[in-house]
1. Given that helix-only ellipticity at 222 nm (-39500 (n - 2.57) for each DSSP H run of 4 or more, over all residues; to 500), derived from a single structure, equals -7000, which label among I, II identifies that structure?
2. Could you figure out which one of I, II the value 19 for relative contact order in percent (Cα under 8 Å, 6 or more apart) was computed from?
3. For the read-out Rg and Dmax of the Cα atoms in Å, a value of 17.8, 53 was computed from one structure; give its label from I, II.
Structure I
Amino acid sequence: MAKAPIYTPAPVPGNTEDLPQYIFEELTKLQGALKENPVAYISVKNAAPIRIKQGDIVYGDGTNFNPGAGEGIYFRNAAGNWVKLG
């Protein structure tokens, strides 16, 4: 099974003059973390997301979080309903 990309931010510098270099380095690290695992990863949720919006894709565990048809991947449509994808 694919793993989620790992990214750990460095501490923010105290000197504002160092911020441009810090931001560049952090964006470079993020890019590298995303390239490590180009396959999309959807973690299993056992609770409904706090902020639900149109287009969300979640993997419900089917017990604690069951959007409608048991365990599986669900898409939040424009009508505000969860639609099981698989």
Structure II
Amino acid sequence: MTKTATLYRMVTDEHICPYGLRSKDLLERQGYDVEDHKLTSRQQADDFKAKHDVKTTPQTFIEGKRVGGYDDLRAVSYTHLTLPTIYSV
């Protein structure tokens, strides 16, 4: 069974979000296929944040559930459980 995560992160000509890169790397190291949605303008980022009622990007979703930003994703990975274990409870 393929594990899939959806990641929304800022990628513009002027800025590539380092936390988005870290989130993508962490997910891939845990065996996820990452659906990488690049927010390429400030307007796209603002629209995304308003739609999902969040203050920052990146944001990760697994099985349709929001995990959160990089710090949230990292905190879950440091529980010594894999993300699928967390979400299958």
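Nothing in this text is a laboratory measurement; each read-out follows from the coordinates by a stated rule. Computed from a predicted structure; not experimentally measured.
1. On the way: I: -7000; II: -12000.
Answer for the origin of the read-out: I.
2. The correct label is I.
3. The read-out was computed on structure I.
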